[in-house]
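Asker: In structure tokens below, several structures.
No lab work stands behind these numbers, since they all come straight from the coordinates. Just so you know, these numbers come straight off a predicted model, no measurement behind them. Cβ atoms are built from the backbone, for glycine too; each structure is taken alone.
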Structure I
Amino acid sequence: MSIKVKNLSYTYSPKTPYEHKALEDITFTIEEGETVGIIGSTGSGKSTLVQHFNALIKLQSGDLVVNGIDLAAKKINYKELRRDIGMLFQYPEYQLFEDTVAKDVAFGPKNFGYKKEEIDLLVKEAITLVGLDYEEVKDKSPFELSGGEKRRVAIAGVIASRPKVLVLDEPTAGLDPVGKREILELIHKLKSAYVKTVIMISHNMDEIAEFTDRVIVLNDKYLIHSTTPDNLFRDENALNGTGLRYPHVVRIQNLLRENGLDINLEKFTVDSLINEIEKEVFKKDN
């Protein structure tokens, strides 16, 4: 299950006074099993890019092959494509609409033609996988739930159809720190046991540093980097002109260096930072 993008460009409202170039000559490949972060300032083209993956935005220029489906072809099996690519939009809890949690989660499998017995099993499995008690919430209105629980129901609605790729647009937006951590750990759990590939748009560089294998950086419609988070954040000039800030861990590392504590992190995570500080303190004490 790979996504191969070659020379992809996209223009909104072409040949009108409102013409706007959103993407220009984008080329990269996402391989099965990767967790890929897509970052960039507002308006850099992130959402436009990922909405190509399940043809919510139709291919305009360039080549795009998703799981062997050529989106430049005249005939495309959209049902298969959209079953394989599960997409969670920003603030997905605002898109819940059914009168019970179970009905909301069942919407996708019904649309994709699963039989009733299969749907019941898929709904129970998905609700349980996202950490909710199926018997407790299945008959509740989703609007009675907390913000974090609503987010989990929305994720359950996406994974209930058993997608091969999970695309998340700002999955932790609007949540408190505890809620953010819980959702990220849930995504990591799903990636480990259920969904093969995860693609995550985020403005939070700490999330990108900790939870992704590779990061794609867009800036003003162009792709400027496709590399590991560690390589990206180790380069002090990599984010120049993007409006993005380095993760807190990187900034703390640099501040400590300026004050005489020479720390070099291999991974830009809080745990790595704490471990390195402890090592340096231990050296000084001995």
Structure II
Amino acid sequence: MPLLLDPKNDFVFKRLFAASPELLADLINAVRSDEPPVEVTEVLNPRIDPEELTGKFIVLDVLACDAAGRFYNIEMQVRRHAGWNARSTYYLARTLTNQLKNGDDYTALKPVIGIHLLDFDLFDVPEQAFWCFELRDRLRPQVALEGQLQLNVIELLKADRLLPQPGALSAWIAWFEHWQEENTMSTITHPAVRQAMEELRHLSEDDEARRLAFVRERALRDEVSLMNTAREEGREEGLHEGLQRGMQASLLRLLERKFGPLSDDVRTRVTQAGPDHLMAWTDRLLLADSLADVFGNMHP
């Protein structure tokens, strides 16, 4: 039997949950266990276009609605990026505003609820892994606007360490983090998770699904490499600029100590100069009797 695909791969995640609204509803109800259970009536974006698998900074989300018309945006994310907060808020708000056509009444708007499963720590709060964000008053958080927007965040790595009481959510978290461990999986009795495990086995036996999951995983790795490379180049550029500024400041200080207050023209020449000129001028300064001896005919 082939190795099981990773349900945290967002292609695999979307294939599983977009094809099984009953599993999606169970996951939603597990996350929002303090709300009445819902039934998913439709997955609005079941299709996965080929370009989405290789597109950079694309998240394969699942958009669904329930019998009351509420919208749910469910995402699995395995990598953290600087714009995560802004992106998540933007897509929820866009789902809300896209409901209205010209002339529609605002009262026709249906709530939009996000459920984002993160395989990384978003907040530096070790004792909390479950978050629910809504529009609330800062001084009286018990006073909230009508729940048109809600974002539920679960940090899976922390949640696995802080497993809640046995139940549906605990079972889902264990599955996402330990799907490949037979001993752990054998202890889970929650029916929906057991069904998800069976669906994962079937999907893992599909050669085309395995190929597409690999394509997606490779694209995500390339994206991480791209971000790391950009970060390292930025760091190197920052070090280079810092060194150059340090050389400029040192030369100005030495010039001022030897020749007194400097003109704006001299300061401009130094602050616009590159490392080669700065080193040459610093060397000349040791034996120079005047600014002309330092700069000579060299221009930055």
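Asker: Taking 20.6 as the value of mean count of other Cβ atoms within 10 Å over residues 14-21 derived from one of the structures shown (I, II), identify that structure.
Answerer: Details: I: 9.6; II: 20.6.
Traced to structure II.
Asker: Hey, another quick one. Any idea which of I, II comes out highest on FRET efficiency 1/(1 + (r/R0)^6) of positions 206 and 254 (r between Cβ atoms, R0 = 35 Å, to 0.05)?
Answerer: Sorting by FRET efficiency 1/(1 + (r/R0)^6) of positions 206 and 254 (r between Cβ atoms, R0 = 35 Å, to 0.05) in descending order puts I first.
Asker: From which structure (I, II) was distance in nm of label points 7 Å out along Cα→Cβ at positions 30 and 142 calculated, if the value obtained is 2.2?
Answerer: Of the options listed, only I reproduces it.
Asker: Taking relative contact order in percent (Cα under 8 Å, 6 or more apart) as the criterion, which structure among I, II has the greatest value?
Answerer: When relative contact order in percent (Cα under 8 Å, 6 or more apart) is computed for each of I, II, structure I gives the biggest number.
Asker: Thinking of I, II, which structure, once Rg/Rh (Cα atoms, Kirkwood Rh) is computed, gives back 1.01?
Answerer: Value 1.01 for Rg/Rh (Cα atoms, Kirkwood Rh) corresponds to I out of I, II.
Asker: -16000 is what came out when helix-only ellipticity at 222 nm (-39500 (n - 2.57) for each DSSP H run of 4 or more, over all residues; to 500) was calculated for one structure; which of I, II is it?
Answerer: Numbers: I: -11500; II: -16000.
Among I, II, the structure yielding -16000 for helix-only ellipticity at 222 nm (-39500 (n - 2.57) for each DSSP H run of 4 or more, over all residues; to 500) is II.
Asker: Now a separate question. Name the one structure among I, II that mean count of other Cβ atoms within 10 Å over residues 22-29 of 17.2 was derived from.
Answerer: For mean count of other Cβ atoms within 10 Å over residues 22-29, the value 17.2 is produced by structure I.
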